[in-house]
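What follows is a group of structures, each given as structure tokens.
What follows draws every value from the coordinates through simple rules; no lab data is involved. Keep in mind that what you see is a predicted model, and the values were worked out from it rather than measured. Cβ atoms are built from the backbone, for glycine too; each structure is taken alone.
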Structure 1
């Protein structure tokens, strides 16, 4: 990991109930987010369908960069699995317009890179 990587983890896995529905990394099965944190299923990532999520766990951020996306140029950072380092999506750090502000400090999880586990 580079010096610029920072963790997004704000929860300890030991405190997650075993019956809690989660999203996990497709590569290593590490829990990445609670399904309760899902904001929208109507997003698109580099590999297809994606989810907008309020928060993640067991993730690191890559370097901050400007990206030209469908809705304009956004300041983003790659979202990486803290366990295996796989790219899972990105975090919106800054958006170009007031209409896009709701995305700031939220995360894109690409559906092709995660597994939905219902655990019930």
Structure 2
């Protein structure tokens, strides 16, 4: 037990916070993917992008670990304190990430729709 505490003390706490945040976000997004793959593709893809933006958009707050917190926390804090600039900054960051994700999803769906299918000649021998 003492060796475990010594190992944990040697790792900077900023790194631990970032690792827990990233790994937790990946697990949550994988679980959310399991839910959204049962929904029709455009709606499921958009819901996945929205969840991605909510979890992984960084906030513009003060403090040593401010880049680790998602913007949804800054948005909720702004709503609770009625701080309009904080609300608009965090909401615009989340909406920007949703917009970029929607644009990338549109380009990906166009690429997949226009991708030529490779058809193998079934009459040829394998040699």
Among 1, 2, structure where P(r) over Cα pairs in 5 Å bins from 0, in percent as derived comes to 2, 9, 13, 14, 14, 12, 10, 8, 6, 4, 3, 2, 2, 1, 0: 2
Which of 1, 2 yields 17 [relative contact order in percent (Cα under 8 Å, 6 or more apart), calculated]: 2
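Out of 1, 2, which one gives 0 for helix-only ellipticity at 222 nm (-39500 (n - 2.57) for each DSSP H run of 4 or more, over all residues; to 500) as computed from the coordinates?
On the way: 1: 0; 2: -24500.
Comparing all candidates, it corresponds to 1.
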Comparison of 1, 2 - label where mean count of other Cβ atoms within 10 Å over residues 93-100 is highest: 2
